[in-house]
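J.: Have a look at these structures, which come just after this line.
What follows draws every value from the coordinates through simple rules; no lab data is involved. Bear in mind that the values here come from a model prediction, so they are computed numbers and not experimental data. Cβ atoms are built from the backbone, for glycine too; each structure is taken alone.
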Structure P
């Protein structure tokens, strides 16, 4: 089982695309999330964090509360990179850009940098490494909604998402934890 924790509320206006944009998180909300997580995590868990500051703040705050936890950063847990659309309002992105993405959801690089295929592949690598490590240490990922959505698919054996309608709409709230375990063998 892997615990997936979404960072706290980022300090950015609503409606802004901020996938790989390195924005800070609200320090008070981060502290609240870290305290709740610190109370429920078993001893000696391994915390693996996205390198983006909104995640690292939560991981560091958690580590201050629970020094028994192991901690490392893994760039593969960063949110999907939306390239030229990073920092822009979602509603300012052209309908044609969305149409191009949904027409080739798997391979198209929305914003010109990263495709869903590339994103899923890097998340799957971290997932597979976590599972191959066995159950010696519980892993806690401090990450982003997109990574958690990808991991939820991967946990069910879904490694290819050709239709945008297959992409999960649900994601944990800011600071929330989902516990996921594989339900089928990886394909």
Structure Q
């Protein structure tokens, strides 16, 4: 009888340890997310499954062109994935020709090749606070991003992490290049 109880206790402790490890990994290391929509095409497509790196930003600040995941403030359990365009303290504006201006200079980038039709609230200069980021989808004319008041500037504390690894579909498996 003692041997059976010892075995049950040993197995229970093992399972508890596994559950604790899974909890720690999901909350502090990485989590899986699935892309819904076309706002990040061609880099990321709808139904791509990603692992989000939650550790990197504990040691360094997010950088321009990082692809980040953050919660959408108006819908519970809805997360957005976008590219950082503007950094804290900068002023972002989109001019009449569809150019993204950072502190009055045209942003040199290799993403979002299409001409921006709707600058949204970035028609006027958007000044970012010391902990705020301006984000946009790569598919600029089909993205709900910081140009929309409902998304707005993203606070540093709301960034869950950065897209790190595409795990599905298998033919696209690999690390996600941000630059």
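J.: Rank structures P, Q by Cα Rg over 2.2 N^0.38 Å and report only the one at the top, that is, the highest.
T.: Q
J.: Separate question: Kindly point out which one of P, Q the value 22.4 was derived from, the read-out being mean count of other Cβ atoms within 10 Å over residues 81-88.
T.: Q
J.: To which of P, Q does the computed value -5000 (helix-only ellipticity at 222 nm (-39500 (n - 2.57) for each DSSP H run of 4 or more, over all residues; to 500)) belong?
T.: Computing helix-only ellipticity at 222 nm (-39500 (n - 2.57) for each DSSP H run of 4 or more, over all residues; to 500) on every structure in P, Q gives -5000 only for Q.
J.: Computing semi-axes √(5λ) of the Cα gyration tensor in Å, for residues 1-104 alone gives 44, 16, 10 for which of P, Q?
T.: Considering all the candidates, the number was obtained from Q.
J.: For structures P, Q, calculate relative contact order in percent (Cα under 8 Å, 6 or more apart) and state which one comes out highest.
T.: Largest value of relative contact order in percent (Cα under 8 Å, 6 or more apart): P.
J.: Another question, if that's okay. For distance in nm of label points 7 Å out along Cα→Cβ at positions 17 and 89, which of P, Q scores largest? Walk me through the numbers on the way to the answer.
T.: Values: P: 1.5; Q: 4.7.
Evaluating distance in nm of label points 7 Å out along Cα→Cβ at positions 17 and 89 on every structure, the highest lands on Q.
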